[in-house]
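What follows is a set of structures to go through.
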Structure 1
Amino acid sequence: MRIIFMGTPDFAVPSLDVVGKEHELLAVVTQPDRPKGRGKKLASPPVKERALEYGAQVYQPERVRNEEFINIIKEYNPDCIVVVAFGQILPKELLDIPKFGCINVHASLLPKYRGAAPINWAIINGEKTTGVTTMYMDVGLDTGDMILKSEVEIGNMTAGQLHDVLMVKGATLLRSTLKEISEKKAPREKQRDEESSYAPIMDKKLGEIDWNKTNEHIRNLIRGVNPWPSAYSTYDGIKFKIWNGELQDLDNEKGKNGEILNVSEEGILVKTAKGALLVNEIQFPNSKRMRVDAYLRGNDLKQGIILGE
């Protein structure tokens with residue numbers, strides 16, 4: 001099929017490869033280059049970098065609603081537009097251009113977790129499974145008719161690990177979806193809005209740990225915001241990141257929530273609303289991420305300190 005691809009981050013690159021290698025890639029649309037890093041130098045989105053390897057024409061509009069840009073896409077007369085983590089909402093004028101519609105790869109089992117951060121929120125909310133869904137796009141936010149789904153067990157994965165699994169799953173599902181569309185036998189299932197949930201965009205404040213929650217809730221948060229924005233608390237007024245922790249039962253529930261009950265090479269045992277969390281990987285300011293046993297070789301952590309105060 002003759003396809004225009006729209007996407008921006010790493011997550012979209014394997015799907016772009018499917019289109020670039022197995023279909024006629026007419027053009028690639030991605031977000032503008034943005035300042036990145038301490039030097040704030042302009043950096044290209046990962047999708048742009050891969051698109052240039054294919055020799056594809058790349059467009060980077062600030063706003064896809066721009067009439068001039070819409071006319072450019074009309075001139076290509078694509079069979080299909082594939083959208084994967086693009087970063088802008090497409091207007092009806094764009095959605096109506098391709099004869100087979102605009103196809104989106106979304107990182108959840110719709111209608112659950114519509115929105116910007118489905119991978120993170122599935123973990124934060126303690127879901128056991130998630131997956132990817134392909135759908136026909138409409139003017140709503142991830143509300144279009146579903147085509148195919150692929151389910152994944154979350155297990156103990158972090159958001160970063162699950163991201164890497166789902167981006168490959170998404171590309172595989174896109175391959176099957178495009179094949180069925182081209183053969184005119186793709187299924188089309190309406191979403192049940194009453195079963196939907198929303199996965200809002202992440203911000204740094206989300207990573208702050210509330211020790212008045214259960215140990216399971218806190219561990220899910222730590223995994224769900226890893227690698228970004230990352231979980232954090234304070235030790236004696238010093239903000240530090242928490243990268244990993246293990247659930248622990250407590251025989252004695254005495255002590256305040258957030259209190260360090262014990263410090264050992266295995267980790268920092270912290271009381272929570274239910275049970276405790278054995279924090280075993282941390283990062284203090286101006287230091288690298290490390291296991292607690294490594295940190296203790298040159299630093300001190302005291303029993304009885306209340307984290308978060």
Structure 2
Amino acid sequence: MILVSLLLVSIAVLCAAYYVYRVAFYSRKKGQGDVYAIPPGEQYQPHKSDMLSLIDKIVEREYVDVYTTSFDGLKLHGRYYHVKDGAPLNIGFHGYRATALRDFCVGANESLKRGHNLLLIDQRGQGGSEGHTITMGIKEHRDVLSWVEFANEKFGSDTKIILYGVSMGAASVVMSTALDLPQNVSGVIADCPYNAPKDILLSVAKQDMGISKKLAYPFIWLAARIFGGFDVNAITCKDAVKNSKIPVLILHGEDDRYVPCEMSEEIQRANEDKVERYTFPLAGHGISFFSDKERYREITEEFFELCSKDK
């Protein structure tokens with residue numbers, strides 16, 4: 001009887017973990033390709049027309065489809081926008097269940113205005129990239145290196161590269177600083193990154209579902225480990241930047257209701273010599289630019305100038 005009870009409990013736990021995997025990590029792709037899908041809510045709607053206008057500018061611009069292979073054999077897709085030979089290259093990584101064209105409607109236009117070439121990638125399991133599991137930056141940060149290596153093969157290792165991420169993409173590019181990135185990666189811009197996959201997952205479970213962190217964590221860990229094939233504790237942004245020699249710029253809205261603003265403060269405290277952080281009062285998740293365009297441009301312009309200097 002005891003063995004039967006244990007078996008039933010084990011089955012129930014596995015079923016619950018699989019449910020968590022499907023909700024949190026599995027990417028169906030269906031419904032994720034609408035670049036004009038602006039999030040609902042009071043924080044986004046005032047900026048909707050501006051966002052749509054910026055998206056249109058990118059949609060109308062010519063690009064070339066490019067592909068690379070991830071460390072674990074997935075075919076990854078990106079869009080390359082050429083401005084001029086020899087220009088710096090910005091590589092943009094979008095957020096969780098999002099699209100590059102929407103998340104980078106600001107970053108893309110600002111990059112192209114500066115005369116930088118641009119590569120917008122589809123994160124694994126999203127858009128035109130293969131895979132069905134989103135790992136919150138655990139595997140995605142290694143995809144960052146794959147794209148850098150692709151860029152160096154295509155444009156040469158003397159091309160200055162700036163990594164640019166939003167939300168999960170921001171966490172991914174910050175985590176990538178723990179890897180052996182080529183010397184021509186001159187900077188990282190992280191717009192609203194979370195410190196650790198575990199932290200953001202538990203925060204969302206508590207905020208959106210009312211589930212306590214102690215109750216949610218075992219199922220999140222099991223879901224990732226058993227069905228996703230990764231460990232949510234494998235790396236954090238804080239640990240990644242501790243010994244990084246690459247300058248990192250963090251931008252974060254103080255009224256971010258998805259990734260709490262204090263999460264990025266933890267990253268900065270880990271390496272204040274290399275990590276700059278600027279917050280924007282009243283700005284929501286990923287929309288700091290719209291709250292103060294002039295200040296956003298001044299900060300990023302100074303950072304681009306810093307990255308353009310020879311090491």
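Values quoted throughout were computed directly from the atomic coordinates according to the rules given, and no laboratory measurement underlies them. Remember, it's a predicted structure, so these values are computed and weren't measured experimentally. Cβ atoms are built from the backbone, for glycine too; each structure is taken alone.
Looking across 1, 2, the calculation of mean projected area of the Cα convex hull in nm² that yields 18.0 traces back to 1. For which of the structures 1, 2 does the calculation of mean count of other Cβ atoms within 10 Å over residues 186-193 return 27.4? Structure of origin is 2. Determine which structure produced the value -12500 for helix-only ellipticity at 222 nm (-39500 (n - 2.57) for each DSSP H run of 4 or more, over all residues; to 500), calculated from the coordinates; the candidates are 1, 2. So the calculation was done on 2.
Just checking, which of 1, 2 has the largest value of FRET efficiency 1/(1 + (r/R0)^6) of positions 74 and 258 (r between Cβ atoms, R0 = 25 Å, to 0.05)? Show your work: numbers first, answer last.
Numbers: 1: 0.00; 2: 0.45.
Across 1, 2, FRET efficiency 1/(1 + (r/R0)^6) of positions 74 and 258 (r between Cβ atoms, R0 = 25 Å, to 0.05) peaks for 2.
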